[in-house]
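For reference, the structures are reproduced in the following blocks.
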Structure I
Amino acid sequence: MAIFYNFVKTLSKERSYKTMNDVLKKISSIGIVPVVKIDDAKGAVPLAKALIDGGLPCAEVTFRTDAAEEAISLISNAYPEMLVGAGTVLTTEQVDRATAAGAKFIVSPGLNPTVVKYCIDKGVPVTPGCSNPSDIEAAIALGLDVVKFFPAEAAGGLSMIKAMSAPYVNVKFMPTGGINAKNLCEYLDFPKIIACGGSWMVKDSLIAAGEWDTIRDMTREAVKTMLGFELAHIGINEENAEKAEKVAKMFEAVFGFEKIEKTGSFFADKYIEIMKSPYYGKNGHIAIKTNYLDRAVHYLELRGVEFIEETKKYDDKGHLKFAYLKEEFGGFAVHLLQK
């Protein structure tokens, strides 16, 4: 009987960790976790809609107000697809209230072993705040490999995260506190950071005033800053290698764009790619580069954009580096590139 009990307990924990990993993967795909403080639950649903319309279907609702529990419940019921969690959770009683309301993850400002263990035993994803090596080691001892770094800027910022990640190679971070549009990508560029928490697009004053359109627009701007879409090059389809080289030479002769031969194409400097045989797109293709291709694909798929699965290419670490959209733009196929 004891053996059976231990087996069930182990299996339950494995399922709990899988749930935790799934939630953290979703957070990583989104990249930015809006940290919101709601004083009046009536604003919860329009706030959630503004975030979703802005491209961030995620929110950490802080438990610092009496309206937090009801706000989480209202958001969860109105938008079950939204990844809503509870922040500033300090007790096991708050864990129960938050999860009963529909919170899909728990975040705390510090590391309380009792709260963390309680969440793990209940299969609730939890990210405790850590700001020094002792905190990190306590988190590892409890079985965690992702922690919140808080308060990020005040505790040493990206330099501190890089310093702590050296000895703790398997630990990843979600920095919160002082993150804004200016330093967001600096943090996200570091591979040990799965996402950043921030409140600059959901300021208390905007929520209190019901400025939902402003929050939506600021959220869109945050996503735009994170993804950093830019034109990489234009591709032209030619019938064969001879014609492709002729076009490349024309660009070189007229504009001074150096002709560079690749396996399946010629490049005129970095601006124009001339295919040696017809490829995707009636006329050719347009290449768009982005800061974080995995997140860009996730963001566009949320908006209904479809990709050609067989065109997706990955690097040796499993990160997406190339993908074609299904729809053509004016006779041109469009593909994304990792910067």
Structure II
Amino acid sequence: MRALTPGDNVGLTERLPPRPMPDTPPLPAVLISEVGPRDGLQSVAITMPTQHKLAWIRALHAAGLREIEVGSFVPATLLPQMADVAEVVRDAISLPGLTVMALVPNLRGAESALVAGAHKLTLPVSASLAHSLANVRRTPQEMVAQVRQIVALRDATAPGVQVEAGVSTAFGCTLQGLVPEDEVIRLALALAEAGVDEVGLSDTTGMANPAQVKRLFTRLRAELGDQAGAAHMHNTRGLGLANCLAAWEAGVRTFDASQGGLGGCPYAPGASGNVVTEDLVFMFEAMGVSTGVDLTRLMAAREQLRAGLPGEPIHGMTPEAGLPLGFQYAKPRATA
């Protein structure tokens, strides 16, 4: 089989060569999935130089993060911040024990991500028609059909790769307003039937509240069981950590977060502020819930972020206050 390159992203049918897959470390009680290098960087005007991205991702990995969304495979004309995503993926897959995740909005993006060597694809599928058309220029139903094609491509060419769908605007939309919970669940079921490995829920616009989060994730888990996936919360109105706690109480064990709270959604007006990774890690560890992340090293990684985005506001209460006297990390679960 001839060598494939990221340019060979149309009609990919050959099985791709084996890729280095992450090792299985001792299991934390929750998985913190760092989305700053994608969700964060796509939301700022400055384009972080590639070498700074690589240094930042390596610092996040050194802090103990074991799943990082390193970029999105979208046209550089739309998001120039992601023009180097294939190079970033190829570097990140060399880091031991790291699951390298990439966002793909369509089949072409999925083909490129698989060629680059990503371990996991995440697909945004909005429950809001208005947001879906603004974000990916397709209806939710058309996106489900696209997801089915991406799953078929994965099965044929790289069966070890995970495919995750995130239901965007699951808790409300700044363009549409109310998003009925029944529609969110119907869309999640359709995505599971399309063959994805997990379906998570995203508070894309920062409109969620803890009661709503607990209720909707409880319904999702009742319908999908182990296929119910991550909570992606924003801190737009100051409820990010409270919403994560509500999701944890509903049984969620994977949480997206962004170092320094960087990011938001460029296609949802007013939707600023991801949950701050440092604050989320501290909350869980202080509760006795292991994340596997070293907070001292995580806060040191902020220097790489600052170096790559000079002048960009970086948030977080824990880095400002520091760790309390006598702070102890929670103990990880033993591997099965």
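Only the coordinates and a few stated rules stand behind these numbers; no lab work does. These numbers come from a predicted model, not from an experiment. Cβ atoms are built from the backbone, for glycine too; each structure is taken alone.
The table that follows gives values for the structure above.
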read-out: Among I, II, which structure scores highest (criterion: relative contact order in percent (Cα under 8 Å, 6 or more apart)); value: II
read-out: Which entry (I, II) yields the derived value 4.6 for distance in nm of label points 7 Å out along Cα→Cβ at positions 66 and 170; value: I
read-out: For 1.51 (Cα Rg over 2.2 N^0.38 Å, for residues 98-289 alone, calculated) the corresponding structure among I, II; value: I
read-out: Structure with the greatest value (metric distance in nm of label points 7 Å out along Cα→Cβ at positions 226 and 242, set I, II); value: I
read-out: Among I, II, structure where semi-axes √(5λ) of the Cα gyration tensor in Å as derived comes to 27, 24, 20; value: II
read-out: Winner on distance in nm of label points 7 Å out along Cα→Cβ at positions 154 and 178 once structures I, II are ranked, highest first; value: II
read-out: For helix-only ellipticity at 222 nm (-39500 (n - 2.57) for each DSSP H run of 4 or more, over all residues; to 500) computed as -13000, the structure of I, II it came from; value: I
